[in-house]
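Take a look at the structures listed below.
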Structure I
Amino acid sequence: MTLAYRVGSGALCAFYALVCYLALTPNVSDDYRAYYISRTSQISPSQKRTMRPVCPGETIDYRDSRVGFDGWFAPEVDSRRSSQNAAVVDFLWDSHACAGVSGILTIDAITIGRQTVLVYLNGKALYSGMIDSGPLPQLRFSPELLAAENELRFEFPDAQPITGDHRTYALAFRALTVK
């Protein structure tokens, strides 16, 4: 083998190694990675860009495009149902334009059957309890918990697929109001 052949082969191998490295470790945003690559989010980067802040007393319903829904099925006629053992409502909050929050969270939602329900706002536990085909209670929280981007997370550790159906329903969400 000639020297040129060896150098050319080495350069080609190095190029392929670089291409493989770039393909396996793309330089993309966390939102892009979660939605397109790892499939851990149902909120697309373009949807996140169209989200708009909500203010005290405004109702966020199950079809609202100002917020992001992750872990939910598509909206139905009267609600949006959770699709797994955890579901999230992401919303934006403008603390300057939305002054005067008292720290009350009203969630218009009903459990589907008997469910253990855990509710978190930005990682802080707000509620933990068993609800049998009923509504969630009104929740109180410290207004300091609200940030520019907020995650209202519902967890259903006992959720099981309904008999004869492969889907895991735990909660039927209709609306949310932050006061």
Structure II
Amino acid sequence: MCIDLCCVFYLIWWYRGFRPDVAVIRIGGVNGILLATTDVLGLIGIAFSFYPIIDTEGKLPLSPTFIILCGVMTYLLLLLVTKYAFHRIVTSELLLIVVWTMLEVAVGNWLNVEGYLTGFRLAVMVLVLILAFVISIILYVVYYRVEEMKAFYAAMVPLVTEAMGMIVLVGLLVTKFIRN
């Protein structure tokens, strides 16, 4: 929930602070409050997401260390590929895309071990994560290659896909509990 709210506040902050041809202070006033709220909600969401995982590390098919190492390697590989193959300026969005994916993999991993996300539900969640990741990376690469207004809106799509991914996860969990 906190991560979804983080996405909402980030979208509002992005919309207010990065519209083409609008000069605003991105970190002061209302925008500063939006950014601070985004940061706090994101950190709370990460803490709540990882708290139950810490106690179950020995039972997990993928250790948190393995997920983090894969995330670091993925980030470094994508940084090199996007910078040198696609000549994309490296920005924090690439890190956010990779970290969000790592977080969701870790949460899905834990939910699978606990029996909340298995079989069809797990397959759906994996597909949603892959789609969100691929869409985000494609839009990250094309951001500086499209007209300014299209780039402005394209930059918001990864936040929407990540929020939708979390909403799908919640929906999968709710249907699991309703059926039981």
Structure III
Amino acid sequence: MLKKILVPITLILLIAGCTNMKAVPLGADGYFPTNSTAVVIKAEPVNLAEFGYRVLVPEGGFTQRMTHNMDIFKEIFTISDLEHEIIKKDMTETIPSIREMIGINRAAKELKPFVWLQWSYRVDRRNEFLILKLVDAVTMEDIFIAETMINQFNGVSDQANRYPQFNALMDHLRAHN
């Protein structure tokens, strides 16, 4: 009887302890709070000064705030921000759309170079993985790729998936900048 009560309560507490899409500041140790680590798939050396410490992030705020909290990039912008910059500089004929890879590549070449932070998923047999990529927007070459396995019961969480990926990215960028 006690087991029937404790198991659901424990599961609820575990799930409640995980946040989803909540940007947090770095802890005293200089990392985001997590007990998990990401698997780094690719980590090419990068000099962010060549990109003016500029990074394109997905819309929605979470990635933008987390990237800001990393305190590595000087300019963090979204597709909407980039579109406004293109319109302001009257470059709509040169860069008609940035909603796909070719347009983003053209924007990086015509305006100022930047890196592009992307989220994606992959499925391998029965497992799903959340992937964080940093891409050179001028060459469209992957600079950094980290992944974490998605828990089949809880789905994606900040502590188990996103924070470890941001920590791995920070380690990589700090080592090369």
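Please treat every number below as a calculation from the coordinates, not as lab data. If you're wondering where the values come from, they're calculated on a predicted model, not measured in any experiment. Cβ atoms are built from the backbone, for glycine too; each structure is taken alone.
Given 3.4 as the derived value for distance in nm of label points 7 Å out along Cα→Cβ at positions 95 and 111, which of the supplied structures I, II, III does it correspond to?
The value was obtained from structure I.
A value of 4.8 was derived for distance in nm of label points 7 Å out along Cα→Cβ at positions 23 and 119; which structure in I, II, III was it taken from?
Of the structures listed, the value fits I.
Going by distance in nm of label points 7 Å out along Cα→Cβ at positions 31 and 103, which of structures I, II, III comes out largest?
When distance in nm of label points 7 Å out along Cα→Cβ at positions 31 and 103 is calculated for I, II, III, structure III comes out on top.
Assign the value 17.3, 53, calculated as Rg and Dmax of the Cα atoms in Å, to the correct structure from I, II, III.
II
Identify the structure, out of I, II, III, from whose coordinates helix-only ellipticity at 222 nm (-39500 (n - 2.57) for each DSSP H run of 4 or more, over all residues; to 500) was calculated to give -26000.
Only one of I, II, III returns -26000 for helix-only ellipticity at 222 nm (-39500 (n - 2.57) for each DSSP H run of 4 or more, over all residues; to 500), namely II.
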